[in-house]
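Several structures are given next for inspection.
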Structure I
Amino acid sequence: MKNNTNILKRNFYNQNTIKIAQDLLGCYLVREYYGKIIKAEITETEAYRGEYDLASHASRGKTNRTKIMYGAPGHTYIYIIYGMYFMFNIVTEKKDFPAAVLIRSVSTSKRFNGPGKVTKFLHLGKSLNGYDLTKGQKIWLEKTKIKRPFKVIKSPRVGIDYAKHCRKWKWNFKLKES
């Protein structure tokens with residue numbers, strides 16, 4: 001494990017997903033890739049919570065694809081969409097309750113908006129699906145250095161028109177730029 005007291009611990013992820021999605025804003029997503037450290041500030045997230053959330057993959061129950069969402073908090077849930085874009089999610093809440101936070105955008109000296117751009121920039125793919133973020137190896141999250149409270153913009157999640165009444169839930173969270 002990296003000798004870093006800023007690495008988020010399992011208890012951070014074992015909370016309400018809506019809270020975590022907001023608390024992740026300003027935190028750092030850190031990737032160790034071929035000996036290099038890539039560090040990006042999380043600037044946008046989306047929450048997906050429970051089988052009752054029609055926008056969540058878990059709305060169809062536990063499957064081979066979603067079993068990670070039912071696992072211990074603090075693990076990655078990475079899947080591919082449109083046959084070409086990986087989506088990076090963080091499993092949250094207690095074991096056997098399917099919930100996750102999608103990382104939609106990050107910022108370095110450049111902004112990577114769109115979850116496909118995030119995973120491409122950080123070299124995240126299926127090989128890291130189910131990875132334990134609390135290890136402090138390959139990929140982990142670190143506490144924010146931004147002083148709270150800061151302005152968070154809440155809006156409906158993106159691209160989920162199929163989710164009936166759930167599409168209106170304001171579970172997309174962005175850091176307001178100054």
Structure II
Amino acid sequence: MRCSWAEGEELQTYHDEEWGVPLYDDSKLFELLTLEGAQAGLSWLTILKRRPGYVKAFKRFNPKLVAAFTTEDVERLMMNTEIIRNRGKIESTINNAGAVLELKRSGSSLNELLWSFVGEKPLQRNWKIDSHLPSSTHEAELMSKELKKRGFRFVGPTTCYSLMQAAGLVNDHISKCFRYGEVRALR
């Protein structure tokens with residue numbers, strides 16, 4: 001059995017191979033932060049289908065390269081049909097790349113900041129059915145406030161909680177899902 005939201009080949013593959021697996025790499029975390037922000041108001045499947053376009057458009061999510069994007073790059077990206085052409089979301093990605101670099105300049109990292117909200121180890125939940133999963137938590141609210149304080153955009157509590165789930169900061173596979181125990185063992 002798997003989590004009920006993972007219907008269709010693309011969502012099943014994402015669920016079975018990525019969702020909930022702990023990530024510690026700043027570029028991968030920046031990628032998920034971008035994709036979760038891009039999802040606002042859309043389905044995850046829509047974003048997943050455009051993920052290759054995002055990887056290409058945002059230079060494999062290298063924060064240094066993305067932070068150097070100009071207004072001309074924004075205009076170019078607004079014409080790119082391989083991503084969501086929302087100016088606010090595009091500009092927030094560039095802005096957030098700069099915020100990631102600022103974390104590094106201050107002697108920290110996106111990895112360190114995000115994992116600090118869960119005590120550096122994944123939270124283990126024990127949900128029986130998907131409908132019990134919250135859309136946000138206290139940790140996600142604190143993360144959202146801190147990210148905003150540090151200049152990040154498109155990082156509301158719901159987006160932060162989705163990021164926490166995707167990046168393995170919390171194991172939200174339902175307890176009957178075959179991935180629950182596998183992901184739990186990764187902590």
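We did not get these values from a lab; they are worked out from the coordinates using the rules stated. Note that this is a predicted model, so its numbers are computed, not measured. Cβ atoms are built from the backbone, for glycine too; each structure is taken alone.
Structural remarks
- Entry that produces 0.93 once Rg/Rh (Cα atoms, Kirkwood Rh) is calculated, selected from I, II: I
- Once distance in nm of label points 7 Å out along Cα→Cβ at positions 54 and 78 is evaluated on every structure in I, II, the highest one turns out to be I.
- Distance in nm of label points 7 Å out along Cα→Cβ at positions 126 and 166 derived as 2.9 - corresponding label from I, II: II
- Structure (I, II) behind the derived value 4.4 of distance in nm of label points 7 Å out along Cα→Cβ at positions 94 and 110: I
- When mean count of other Cβ atoms within 10 Å over residues 102-109 is calculated for each of I, II, the greatest value falls to I.
- Here relative contact order in percent (Cα under 8 Å, 6 or more apart) is compared for structures I, II. The highest value is that of II.
- Computed -17000 for helix-only ellipticity at 222 nm (-39500 (n - 2.57) for each DSSP H run of 4 or more, over all residues; to 500) - originating structure among I, II: II
- Computed over structures I, II, mean count of other Cβ atoms within 10 Å over residues 30-37 reaches its largest value in II.
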